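Following are the structures in question.
Nothing in this text is a laboratory measurement; each read-out follows from the coordinates by a stated rule. This is a predicted model, so every value here is computed, not measured. Cβ atoms are built from the backbone, for glycine too; each structure is taken alone.
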Structure I
Amino acid sequence: MELINRLGLSDLLQRALAEDVGQGDVTTTLTVPPNQRGRARIMVKAAPVVFCGGPLVEVLFALAGAQPRLRSLAPEGARLEPGALAAEFDGYLVGMLAAERVMLNFLQHMTGIATATAEFVAKAAGTAARIIDTRKTHPGLRAIEKYAVGIGGGGNHRYALDSGVLIKDNHIVAAGSIAAAVQAARRGAPHTLKIQVECETLDQVEEALAAQADVILLDNMDLDHIRRACSIVAKRIPIEVSGNVNLGNVRAIAQTGVELISVGAITHSVRAADLSMRLENLA
């Protein structure tokens, strides 16, 4: 329960289960004796994964009335090959069947994010760049998605709009200039918040430096412009790269010397991991 409490997931898990069960699991009620106990095994199917979300399984089984007893559970971040056992629980079959789809939805999504993140992290290994996420998360699922990024070895960008100052193109338009936006932010922001400026051109990089921004974000720049931006900044402040980052180009970006590479795809369009649950009757 520590993870569930830390991430504030109790309400989310209850609502997800209620959404799927509705007024009751009709099929299970009609076909499975209410006192029948069994064993649930969660297996990895088609491809290696970085496992994530295991602590949610027991809670969901319990919420569904399975009265689960843990037999084995892979550690968070474990690299599991196809055919590997991720988790094994004993409990009442009616509860485990009622929770099956919701449980797998969470596990597959979180494991998919952790696995994808680990692939990006591996590509950037040996460079100074760190892979981080974005706020491009599914509504209501940000806590578990950012947690899964961390399990995959990535870092977290802003959790919400109150987590830091990020001056983007529309803020610049509204304020009148990068300098005006940074000055206004500097006057009003707590000293603990860094001020980051999104730059689409090298001229904006120079403006942000002159305005004494704390971090620069290079938005959708190609490799040549990223290298030139690094030369302009000359390690005086950190640089983040964002936009059109993929497994094919992330290492080249990392090798330019930037400190941060944010990847929206690891949360907003990740492929679910292939996991399944198999049941066994217990006498």
Structure II
Amino acid sequence: MRVLLTGREGQVARSLVERGTAGGHDVITLGRPDLDLAGEPEAIIASIKAADPEVIVSAAAYTAVDAAEREQELAFAINERGAGAVARAASMLAVPLIHLSTDYVFDGKKPSPYGEGDAVNPIGVYGASKLAGERAAIAAHQDIVILRTAWIYSPFSSNFVKTMLRLAGERGEVRVVADQLGNPTSALDIADGILTIASNLMRSSEPLVRGVFHMCGAHEASWAGFAEGIMETSALYGGPFTTIKPIGSADYLTTAKRPANSRLDCRKLEQIHGIRLPPWRESLKAVVRRLVEGAER
């Protein structure tokens, strides 16, 4: 497949380049300055059309959750208008589009995992801008999968696993929130899933394989539980280790509110696309080992 990927340095982008290239696919990345999602829609469309892809993965986004509260205009410019322009380009080229979204479209008040049909109600600017992007993309293109995921980690870029390993080497104890639940998800697993979905979209014109899907690692954790898993895994490979002290969200104030429940129900993805991501503890081992061995930055 000739896959066009918006974004170059993000976790999913770098993971998709690695996995896609290893699988024999031609993965083209478009990022700034060649592609500026905050720029004019016509320029975005022209850049994408020039790449002549067989499938497009819309992964680039404004993801600074706290900063979005004071940069609302920029967040919506990228996550809504930029996403809409990417979808328009896909429609003009008549190629499938996979658009990445987030658990932040939900308010986190549901006591069980969220399904694709549950009511959306973002509680911050980031989530609202991503929901607007979903809607803009769907309005512009019918041959589309909206892929919501959460709690992404990888060997690349900035993420929770890399932060915990750094702090483990600096502190005797790290305080981590224990009253927010989610599904830690490896970007490498997401990349594998995206490639499978892309292949399914190219093979089948069935409406069933299109629409909104949730994709997360199997099994749940709190942030503190995830951090403890990181420490255990790091110790297994001779990496840094520290004590994790569970705290409440009220003890760790942030500019933007986070959903207390970010768990996503991924059964639809398994039923329709045959994809079930591995348990997060299993995928975590491969990522932590690479980081401990110092092969990534």
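Descriptive notes on the structure:
- With P(r) over Cα pairs in 5 Å bins from 0, in percent derived as 1, 6, 12, 16, 19, 18, 14, 9, 4, 2, 0, 0, matching label from I, II: II
- Among candidates I, II, the computation of distance in nm of label points 7 Å out along Cα→Cβ at positions 7 and 199 that gave 3.6 used structure I.
- Answer label among I, II for the case where Rg/Rh (Cα atoms, Kirkwood Rh), for residues 183-262 alone, calculated from the coordinates, equals 0.99: I
- For the structures shown (I, II), distance in nm of label points 7 Å out along Cα→Cβ at positions 159 and 223 is largest in I.
- Here distance in nm of label points 7 Å out along Cα→Cβ at positions 31 and 79 was derived from just one of the structures I, II, and that gives 3.9; the source is I.
- Once distance in nm of label points 7 Å out along Cα→Cβ at positions 167 and 207 is evaluated on every structure in I, II, the highest one turns out to be II.
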